[in-house]
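Asker: These are the structures in question, set out in turn.
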Structure P
Amino acid sequence: MDLTVVTHWTNTEGAKDLDTTRCYMGRERFDRLCAMLPPETTILGVDEQVSCILDFARDECQVFGPGGVTIIHGGRTVLHGAGERFSIDELRPTA
């Protein structure tokens, strides 16, 4: 599995003056870094105060906390909110 995890996905500490989303790097720098990743890489953005448990024995993931997770792969973006379960296949390049 070629997976890049980005924490603090929805950080807003920078308020209006500074974009601190995407682990404090902001969207612009994040987009530049994504362009350097191999195309088969899946990105898992995890909101602040959120965890995403990957259960390989059950082939599923579950989101815990007040926010959610964002999966980006191949130009497609999928969101999963608090309490949701989803197939671990969504994190694989063939999903």
Structure Q
Amino acid sequence: MDIGQAVRRLQSGDRVAREGWNGKNMYLVLVPGSEFVVAEDKPFGMADRDLVGKQVKYRPHVDMFTTQGDFVPWVCSQSDLLANDWEIYDG
């Protein structure tokens, strides 16, 4: 499938990956947006003390599950954008 189809699958709750990715067991997920009050002992509070106690909007975004077992924010490359080897990741 192409990137447009992959995005629609993410929006439906599926995990997607590229067949051509070198790292195995890597996939993408759509992280839904949320709103919350920033706590001092949580990541946003530790990153920016001025936000502590304030309501923030955390927008939806795409994260990648890496071969190391971590999640990281993902940005589409030119190769990913034009690829036609996207597939649903079923683990």
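Asker: For structures P, Q, which has the highest computed value of distance in nm of label points 7 Å out along Cα→Cβ at positions 37 and 69? Numbers along the way, then the final one.
Answerer: Values: P: 1.3; Q: 3.5.
With respect to distance in nm of label points 7 Å out along Cα→Cβ at positions 37 and 69, the highest-scoring structure among P, Q is Q.
Asker: Taking 39 as the value of relative contact order in percent (Cα under 8 Å, 6 or more apart) derived from one of the structures shown (P, Q), identify that structure.
Answerer: Values: P: 26; Q: 39.
That value comes from structure Q.
Asker: Of structures P, Q, which gives -5000 when helix-only ellipticity at 222 nm (-39500 (n - 2.57) for each DSSP H run of 4 or more, over all residues; to 500) is computed from the coordinates? If you can, show how the numbers build up before the last one.
Answerer: On the way: P: -2500; Q: -5000.
That value comes from structure Q.
Asker: If you don't mind, there's one more thing I want to ask. Computing Kirkwood radius over Cα pairs in Å gives 14.6 for which of P, Q?
Answerer: Only one of P, Q returns 14.6 for Kirkwood radius over Cα pairs in Å, namely Q.
Quick note: the coordinates plus some simple rules give every number you see, no bench work behind them. Note that the coordinates shown come from a computational prediction; the quantities given were computed from them, not determined experimentally. Cβ atoms are built from the backbone, for glycine too; each structure is taken alone.
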